[in-house]
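Take a look at these structures.
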Structure I
Amino acid sequence: MEKVVHAPADIQPDGVCDGGNLDCGSGLLLLIRKAVSEVPPGGVLEIRSTEISVREDLPAWCRMTKNPYLGWAPAPAYNKYFVRKGGSAQPEAAVADQQARDYRWQCRVRWSGGMQCKVYCRNHSWDVGQPASFDVQDAAPSAVEYVLGALGACLAMGFQIHASRRGIQVEALEISLSGQIDNIFVFLGIEQAGHSGFRTISGTLYVQADAEEEILEELWRHTLAASPVTNTLARPVTMDITLRQIF
């Protein structure tokens, strides 16, 4: 177990990285690497996070990157962690950043028989039903419902993360989404006009938080602009999905 190290009371940071409630496995290290690059050699970076696991994980990252860990100190709304910028590990940080840029998300989909498939992704799996079902109930959500769900989840988590980095406490959050397919008959092979993708997606974010409405509106605009799923749906995507027969 990592020895608990308390930072000196008189430590003076040269820069601050506010990680909100991010942990080391969900983007905090990317923020830290960028913030460290802006601190002079030998300077001190103060890292703020409400996630308790950072206290265990950050020292290991510091050892690997040769940025000395100086300890942590509690604050009323978050914990403060202090790291001194080393002089020999910046190429490794650049490599790690490039790995993040080049990362490819992957999944496999297997037909389960009938009108259902199973998706496998990392240590997760889930069932998906057919896109063109209009029944009130089905054995599994449709593929297009998963798309809406992915969009809503991405926006909900993104808003909460951006709010936490601004020191805004979110008490409750819910997103309602609905979408209309341009022409579902294209998918069924009945018609050729139009396309079988979403034509419109609309919805509302309902949020209870300790901030003025203008600030929340600004956070929401930033969340929409930064969301990976929103950008995937709103921008052209280069697709190269081929067929390979197996015997």
Structure II
Amino acid sequence: MTAMLSLAGVSAGYSSFRALFDVSLEVLQGEAVGIIGPNGAGKTTLLRVISGLIPLRGGKMTLEGRSVGGLPAHRMVELGIAHIPENRRLFPRLTVEDNLRIGAFIPRARRHFAAQVDRVYALFPRLKDRRHQLAGTLSGGEQQMCAIGRALMSGPKLLMMDEPSAGLAPLVVQQVFEFVHRIRADGLTVLIVEQNVQQVLDVADRAYLLEVGSIKLAGPSIELKGNDSIRKCYMGL
């Protein structure tokens, strides 16, 4: 398999604060890769760097072999990266369908809006029922469906999810990860940042452990599930 995304020695931060130190990782085409670690480890910063919201301070980043370090966020969307932010960040006073329309803002996606919205409604029938409802009035699980749907509207090659299970009931969390399985079956590459280590290791092929801005451990999910320190520190086993 070829590399969809590759980071080599990436450093980044906010003004004088450095949040990532020499991070190297790879996401292969068609893979689901998890980023696990404690609060404040730099997981959200890492996704923001990949999506062009925070500039690199050092290192290199390539997407399908093309250097993309330093490109602005709208160019990263055009090149095929969709980012579902932590806490979903929907437009609460707009309808479900208007939120989906915003996800299709790039010219290529605008041309295929009808086909893409049908695909999202096929994946999430409940959104079709609620398409004229204000996004702010949806349940937490429905809002997460809407956020995933909005990201899919740009027709991405790589879908990045930041804490998709945050604030959701256990049953809804299970549904969200089932959707990840279904999205992957369509050939989409997925990168997930998640506190729920057990769930993400169940859905991911491989995972990276990020602590204090550095990669401390990496490997196939099945190996990390059996790692004593991960089981003790992150899975309560």
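Read-outs: derived from the displayed coordinates by stated rules, not from any lab. None of these values were measured; they are calculated from a predicted model. Cβ atoms are built from the backbone, for glycine too; each structure is taken alone.
Match the computed value 4.3 of distance in nm of label points 7 Å out along Cα→Cβ at positions 13 and 101 to one of the structures I, II, and report its label.
Numbers: I: 2.6; II: 4.3.
Structure II accounts for this read-out.
Of the structures labelled I, II, which one yields 23.8 when mean count of other Cβ atoms within 10 Å over residues 45-52 is computed from its coordinates? Walk me through the numbers before you get to the answer.
Values: I: 19.8; II: 23.8.
Value 23.8 for mean count of other Cβ atoms within 10 Å over residues 45-52 corresponds to II out of I, II.
For structures I, II, which has the highest computed value of distance in nm of label points 7 Å out along Cα→Cβ at positions 53 and 221?
Numbers: I: 3.4; II: 2.4.
When distance in nm of label points 7 Å out along Cα→Cβ at positions 53 and 221 is calculated for I, II, structure I comes out on top.
Could you figure out which one of I, II the value 19.1 for mean projected area of the Cα convex hull in nm² was computed from?
Numbers: I: 19.1; II: 12.4.
Of the options listed, only I reproduces it.
If relative contact order in percent (Cα under 8 Å, 6 or more apart) is computed to be 27, which of I, II is the source? Show your work: numbers first, answer last.
On the way: I: 13; II: 27.
For relative contact order in percent (Cα under 8 Å, 6 or more apart), the value 27 is produced by structure II.
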